[in-house]
Structure P
Amino acid sequence: MDISIIGSGYVGLCTAVGFASLGHKVICVDVEKEKVDKINHGVPTIYEDGLEARLKAAVEAKQITATTDTDYAVKNSEISFIAVGTPSKDDGSIDLTYVKKVSRELGKALRNKDGYHVIAVKSTVVPGTTDDIVIPELERHSGKKAGEFGVCMVPEFLREGKALHDFLNPDRIVIGELDKKSGDIAEKIHEKLKTPILRKNIKTAEMIKYASNTFLAAKISLINEIGNICKKLGIDVYDVAEAVGYDRRIGKLFLEAGIGFGGSCFRKDISALLKKADQLGCEPKLIKAMLDTNKGQPLKIIELLEKKTNVKGKKIAVLGLSFKAGTDDVRDSPAAVIIKELTDKGAFISAYDPNAVENMRKRFPGITYADIGECLDNADACLILTDWDEFRQLEDRDFDKMRNRIILEGRRVLGRNKVRGFEGVAW
């Protein structure tokens, strides 16, 4: 089928490459001409494992093209996905500015198109958004009624760093449909993926995305609190988590204790759900507590560091800047919280990351960025904040250049048989 995707950020571009891998033709739409030009040359605008090779192959095969023209994209496709950002407002609610703008543009494009066309929302939006905002905007600007065009909500469940794998090997596909005709087309483009396809109403599909992220964040927050208790007791929380994970009711994933979750999704989505709950008169105390726990978790490594040295005037090596391995994304990265706190306390930061340096430099232009050796040279302490495989290869001799041998992990990375004398924030 011919597909158009409005928004070429993380979700939009990975979704485009995923659909192209299934044999569909995809038109990417973005307002930034620089992004469009890069995509048309097979150059991704983000780092994601395997993305560059697949994008280049798809562009060469003419399965992916990019444009700034929404009208052109709609005319030359059968289904259009809305994949623009929904950032947080100051009060925690989601900012729907981009969703509204794209809905208006799509409505105008539908006005000029004969025949049936499906609009599918992939952006993460709180329950009720598609019914209350997207559809009215589409109807107002198209001059048509929903039903004359199709509407679906198809949430994404992609892990950054594993997005293409997750797209091609999903646990399930969720389709929230306006009607059967809309859902049939949305199902058809996923039919090569051998996985359960769950067809729900639109509002339910919107809620499924929030419920999934909330459960995942809950597992992380809970194991972090368990880890904080284990730390006081001299217990390795990873030994505890290993045994707990064998319980099929719990599972092994998302039981890595440390400095908390980051990225563009969990905090934003939980905050939006809390705001929606407040508007509905609900008081989800457990969900709120998860955010409180996560907010304080990055500071645990600084508390541990300050028990060992006064950080003022000291050189602190920070290894790992992205919020997780496999991505260059520093949005809500615990490393950013830690760097700000340390610089406020008068420490000098020397930082390294395999892919996220340029993104972090935009936020902290005044700190030093260097390779691992330079970061560790004469450092008074080393904080490892992201679980890149590169850091797993570090050995004792790599830390010999340090002035003081204080090595603290925010993620479980270093090998006990390779490095001596290191300590974790929660183990």
Structure Q
Amino acid sequence: MTFAHPQVLVIGGGPAGSSAATLLAQEGLSVQLLEREPGPRFHIGESLMPETYWIFRRLGMLDKMKASPFVKKYSVQFVNDTGKESQPFYFFEMNPHESSQTWQVVRSEFDEMLLDNAREHGVHVRQGVRVLDVMFDKDRATSVRILDENGKEELLRPRVIVDASGQSAVIASRLKSREPDPFLKKASVWTYWKGAHRDPGLDEGATLVLSTEGKRGWFWYIPQHEDVVSVGVVASFDYLLKNRGDLETIYEEEVERCPAIQRRIASAERVTGFYSTKDFTYRSTRTAGEGWVLIGDAFGFLDPIYSSGVFLALKSGELAADAVVEGFAKNDFSAAQLGKWCPDFLAGMDRMKRLVYAFYEGFSFGAFIRRYPEMKRRIVELLIGDLFTDDVDEVWAPMDALKQEMGAMMASA
């Protein structure tokens, strides 16, 4: 097996790139993965969805995840802007299988596990490599110019390029194909606390979503191992970051607007500085072309309210890898072949986006479940990441009906 000009070149060593590379190597293809960072990298996006279980099983990662120190996650719970807590949405209520339990991860450790797993399956992982350009002949990707580990330029000519370069989006940026969502222009500020409150028992590892006063934003609360909790606030970009002072000031002001967070971190010690990012939702208008395909954040990003990011990255890596393997079997590297998975993937992504929109429109999931208790199953299925079956679509009609009713009540008040 030669890696000088691999059959497949994967740009990016995050969850999308590692998963795609591993699955391709499992099928006997020569795969080279380029990662810009020379070692484990810090990254946000720490809460997993239960549906990652099935991809982990294909990757040979299940036993490694079970043996890891990562905190087990059994549920999601919502706290409204008055501090009222919903009942936890336990994933196993609808499915007693072990796949209903997932994990809260530290991304530097998790991403490194995925990269090591890719190496074990035969992927040639190169870290500290910078991609300078992807060369095209019309729509066909022909080669990739890189700055290698020693600072020397190198030209690689793979048969297929899998762009998993994250939000830097090498190919989408070059083609100017990225389109933002006009409604979901958010930003986040976060830090990490040691010794913060954890609920007992099964709820110890729950992801909490806590609205701030007036529903101007929301906090995530993600318990991790070594008694650390990731706590961050998300709100519209203009509200959160414009003319507000430094990150610490912004964060403290938002904590003041969320008494439920105040109580949970009252006796905790902050153990890092403050971080910030733009959580702008976007997607590329193109998924694939002749000899290239986009996956993970290089293709699109969705607001993090329901922790769908890592799952969508892994899923896109899995689906794209299957399409590439089929392409080699058929000697077909067209856009139609390499992007054949995208319509179904977009349908699933749009289901999650619809749930995201409902949250920001102020929709009450508690009121919805009380009115339509039989729909709790569908809500839980969406929360675990069961996005790619038509069965869940029966939730939308009653949800729209309740939204109209609530809107009429507000209009007449």
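Things to note:
- A value of 12 for relative contact order in percent (Cα under 8 Å, 6 or more apart), calculated from one of P, Q, originates in structure P.
- Ranked by Rg/Rh (Cα atoms, Kirkwood Rh), for residues 79-134 alone, structures P, Q are topped by Q, which has the highest value.
- Structures P, Q, by distance in nm of label points 7 Å out along Cα→Cβ at positions 231 and 391: label with the highest value: Q
- For 23.1, 71 (Rg and Dmax of the Cα atoms in Å, calculated) the corresponding structure among P, Q: P
- Mean count of other Cβ atoms within 10 Å over residues 175-182 - highest-scoring structure of P, Q: P
- Answer label among P, Q for the case where distance in nm of label points 7 Å out along Cα→Cβ at positions 119 and 399, calculated from the coordinates, equals 4.2: Q
Every number in this text was worked out from the coordinates using simple rules, so none of it is lab data. No experiment lies behind these values; they were computed from the predicted model shown. Cβ atoms are built from the backbone, for glycine too; each structure is taken alone.
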